[in-house]
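What follows is calculated from the coordinates using simple rules that are stated; it is not laboratory data. Keep in mind that what you see is a predicted model, and the values were worked out from it rather than measured. Cβ atoms are built from the backbone, for glycine too; each structure is taken alone.
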Structure 1
Amino acid sequence: MVAIEKGGACLVLAPEVGGAVAAFTVGGRHVLRPMGAGAVDALLTASFPLVPFCNRIPNGQFVSDGRTVVLPPNLQGHPHPLHGQGWRAPWTVESAEGGVAVLAFDHVPGDWPWSYRAEQAFELRETGFRVTLTVINTGEEVMPAGLGFHPYFPARPGERLTAFNDGVWLIDADVLPTVRHEGAWGPDWAAGAPVAGHALIDHCYTGWNQRAVLSAPGQPDTVITASADCAWLHIYVPPGEGYYCVEPCASRPNPFGEGETGMMALRPGERRSIWMEIATG
């Protein structure tokens, strides 16, 4: 692990566990859910990158530029591979000093038949941090690319989430998007709603304006902002687990499905970047 500090803020990174954030504290208070001791799975960390696609690909099969690709499952007991390769691989530390750290991951073609380099640049501030996620096509063919972030927040009593959106993708039993519902469905995040007290929420919201606020009585707000092309906000609230995820994404679940999904075609040498900031009062 590697840690960077600035003022009362501390950001701990776990490059060996999917290039994840292990902890982020301000004044000793955990703003993100801390990574469990001895954890070796990115799902147990504070935050991890989604590269080069977000969420699930149905049965791992898709067609890109006339080429059929089939990816194996990467989550035990689940047939639909998700979140790309970065979260299941170790990253290297390129630098870590002066409140700034850079991690990198180089993918060698395999089931995902394109080579790419992914980089995360972390910039720590006294009350927050920004992470910029970049993917670079290092191969000789056009590569599809989508990016996102998967931060975990500790559940606080009475917490509410406010995040503008204009609709939501409803899901089936396999958590795959089925149809887009216009307007509010379930908790009205656009107006601000309690996070707890619902059945499973694992939904992608559309029309997000790149700002979300988690507020709890008597505690500082947590503010999540992101770059303009993060037009989707994925919200995951597993009942009774003591945490939830508010995920800025530049592509949506089923990224090779019909309609606008946010996936881009990168020519050899081209890159795509997004950023996320998490700050607290």
Structure 2
Amino acid sequence: MSHLLSAADLAHEIEDVTVLDVRWALTTANTPAGREDYEAGHVPGAFFVDLDTELAAPAGEGGRHPLPDPAVVEALARRAGITERSRVVVYDAKESYAAARAWWVLRWAGVPDVRVLDGGYAAWVSGRLPVSTEEPADRHGDFEVRPGQLPTLDAGGAAELAREGLLLDARAPERYAGESEPVDPVAGHVPGAVNVPTAAWLSEDGTFRRDLRDHWERLSAGRDVDGRPVGVYCGSGVTAAHEMLALAELGVDTVLYPGSWSEWIRDPARPVATGPQPG
């Protein structure tokens, strides 16, 4: 079953699903994001979710977006009325970076059925589907979160996987190479990690490209990925989930390093590699 849902399909199912709006941006200096966007218009019935406070713990030793407190996720699920039988659809503005984080966190917390609106709110609006400015009332649900339903890597596990399996770095090539680092204080990558920029999984309209299988085969050429564990990291564990979503569409099982680069560099004893992707 696909983890993605088209805007037309969501419109058809809107009465039977719980919809979460996860619009977010790493920097909002020049672009209104999050709550302001939601209040200006959203998919009817959607609940707003704040990525920084509901899908992540405060920044610290665990990186810029550590895994959230399970109690916080449970409060979110109960506010939205999520149950064991709920079908949940998450979306963000367009590219599904933040939506993928919600998709991963909710499944990690035990929500069984979570899908992503492919193309986000932009796809909904371009389909001339109805929008709303009304915020739904708290549904006072009783969902009990069960954290740990998806596996994760710590820094040691990521290092081991880079040596013995396949560790993917989902960031842009210039950040991987250490040529540019606009967010974190140290540039470079985990030694042995392979750069697979997650932005390349997308079409211009923000939907996932239709040739995902061919794209993955080109990226993995010369690498024996069959049967090997595949880990994914990025800057802080947000866009890594987006890459995991793309691979999940292909049936490739992956494991997240939640702390990602922003946690890796907090220990100066951990090695840092620079330079472009070999080969």
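Assign the value 4.1, calculated as distance in nm of label points 7 Å out along Cα→Cβ at positions 23 and 79, to the correct structure from 1, 2.
1
For mean count of other Cβ atoms within 10 Å over residues 47-54, which of the structures 1, 2 scores highest? All intermediate terms of the calculation are to be shown ahead of the outcome.
Working: 1: 27.9; 2: 19.1.
Top value of mean count of other Cβ atoms within 10 Å over residues 47-54, among 1, 2, belongs to structure 1.
FRET efficiency 1/(1 + (r/R0)^6) of positions 63 and 135 (r between Cβ atoms, R0 = 30 Å, to 0.05) computed as 0.45: which structure among 1, 2?
Value 0.45 for FRET efficiency 1/(1 + (r/R0)^6) of positions 63 and 135 (r between Cβ atoms, R0 = 30 Å, to 0.05) corresponds to 2 out of 1, 2.
With helix-only ellipticity at 222 nm (-39500 (n - 2.57) for each DSSP H run of 4 or more, over all residues; to 500) coming out at 0, pick the structure among 1, 2 it was computed from.
Corresponding structure: 1.
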